[in-house]
Structure I
Amino acid sequence: MSRNPSLVLYSYWRSSASYRVRMALNLKGLAYRLEPVHLVRDGGQQFSADYTALNPQQLVPTLVHGDTVISQSMAMLEYLEDIAPSPALLPDEPARRAQVRAVAQAMACDIHPLNNLRVLKYLVKDLGLTEEAKLGWYRHWTESGLRAIEAIIEPHAGRYCFGNEITLADCCMVPQVYNAERFACNLDDMPIIRQVNQNLLALDAVKRASPGQQDDAEPA
């Protein structure tokens, strides 16, 4: 069912943060318009005057809902939960909600910032790391972070990170696994994460949010 047609998401097809918000929008059945922001072309379209006026951090995504402008993907996920509480992406029970938020933030706030595009560029361009050293940095932080999450969700996992209902933790996990696989991280000792990810990727709402399905997607 289409709701809130005034939702606009400024997104880059390969952005992990954009991916998690696209997933939540699709899972909630919310109508939205995508506005691509290419992070490399034209020196980075996020640095344009128009986009900087919208989001002074010069990051994607940005969510616009009428007169409301929201930066930071985790704030967007919470906002979508508030304006469209069904289907819920947070459990009712307070302790469970906190556990879901903890896993979501571990991925979005601990793992992701260490290996996003601007950090990887800085490692090479400004610090002079080789491509091999950059990939070593990426794999170290991604693998160690996901290994910890594997242990955290082990007592709770069902089809998804927390039982058989999709939560914000799942919205954050799928993009992180996508990136881990893209950079050839070793996930062999993370069977729960791999199975949960496979279950999620089978869902139409998740498929439609995937990088390769976006209008601005480019050949690998």
Structure II
Amino acid sequence: MRVGVLSDIHSNRIALEAVLDDLEGRDVDALVHAGDVVGYNPWPAACLDAIREREIPTVMGNHDRAVASGTAFRFNEMARAGVEHAREQLNDDQLEWLAALPDERFEIDGRVHIVHGHPDDPDRSTYPQEFSADMVRGDADVLVMGHTHVQGHAVFEAGGERKIAMNPGGVGQPRDGDPRAAYSVLDLDAIEVEEYRVEYDVDRVIEAVVEAGLPERIGSRLKKGR
């Protein structure tokens, strides 16, 4: 079984559309998302609806929580602006959907454990160099994390079984120096991960950020993948 793995869309409709188009040629059987559908960029409603319409299992990211609850007191100026914009754009039904997202999910017969930051703390940033076999909990073969927007994975042999901890990278706001939208494909039969990057029209996003009255750097930083 092949699973398309996404995370950190952050209201970037242009990047999400590019990734979904690219996935059509990857022969995947299912999709999952590791949180932060909304935040930062101009299209929270379109991105949220894309996830809901496709019934993609997702968990609650810190920006999702901030938008749903109206709390962003620890966020910087850009993050707060994205939260406020999303709350203005989303209707009550969409906000209720965000508020109901779980902190973790076990999908595909329990084989894929999805969290946002870390199995012990949804807001903890966990980078690829910190991945370890003991993070893959229960009967899961794979742990999927987001939050850092840094693509990477690690393969472990644990108890005679092959395990993976992975982050597919940020769809809507990569932070690993590569401006292309990131996602991964998980092969559950081979227990292997393929990592992909997709070009998209960053200039369109920058223009939309300005038109929406959001801080200009939300868009301009996308050119550097930061």
Structure III
Amino acid sequence: MPFVTNAVEIARREMAAINPPLADSFAKLILFLSDHPAAASALRGSNAPEVGSSEYLRRQAAGFSAARDPRSPQAPATVPDEMVSVILKEYFDIPEADLGRVKREHSLSMGAENLVGELLERYLASVLEPRGWIWCSGAMVKAADFVKPPLTAGAAWRLLQVKNRDNSENSSSSAIRTGTVIEKWHRTFSKRAGSNWAAFPDATLRAELSEEAFKAFVRNYLLALRNLRT
């Protein structure tokens, strides 16, 4: 679906009413989607507005801003399979008295792991956004996490998909990216130790990105979250 004629103006106005510092970035992102409507993510729900409509812009503005709010690690809400305890005890020789602790720690570990990808995006946004990139918070662009407007008229936008590991991309996002100009980068490797910061697609920013800086960002982020709950 095409975007409404004054989509950029509507986007800027809607975001100015929600989170003024994000108005310019959101307007630029809508400019990109107006020119590339097939890249726009649809909203979910039976009453979801059509992509590109005024209501779509209003809801996406709210989602773009809300996705940047702090998010705490959460253990999975699913009930663990009791058969896991049987395997831990009978094959891995975990004492009966330790099974509850091991299951709880495993659940917390899963919750932590589920947050790493988002923390990676937040860290990258802290470095990339002051240098012209826009974080597509709220999953507004199909298979892309960051976009960068062209520096000169007629030049192409840059689109970037980031993953925490080299094996974490699902088939659907891979299919969406086929035939597009979306660049892809991953932080770590599934078969060997080490990180991939030296291969970050924007060569001008590689010197400002590192595993040490990412760890420091995560520590400060989590410390701030813990301070909020006290």
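Among candidates I, II, III, the computation of distance in nm of label points 7 Å out along Cα→Cβ at positions 68 and 100 that gave 4.4 used structure III. Source structure of the calculated read-out (FRET efficiency 1/(1 + (r/R0)^6) of positions 84 and 204 (r between Cβ atoms, R0 = 25 Å, to 0.05), 0.65) within I, II, III: II. Where does the value 12.8, 40 come from, among I, II, III, when Rg and Dmax of the Cα atoms in Å, for residues 92-131 alone is the thing being computed? For Rg and Dmax of the Cα atoms in Å, for residues 92-131 alone, the value 12.8, 40 is produced by structure II. Suppose you compute volume of the Cα convex hull per residue in Å³ for every structure in I, II, III: which one lands on 125? The structure behind it is I.
Each value in this text was obtained by applying a stated rule to the coordinates, not by laboratory testing. Remember, it's a predicted structure, so these values are computed and weren't measured experimentally. Cβ atoms are built from the backbone, for glycine too; each structure is taken alone.
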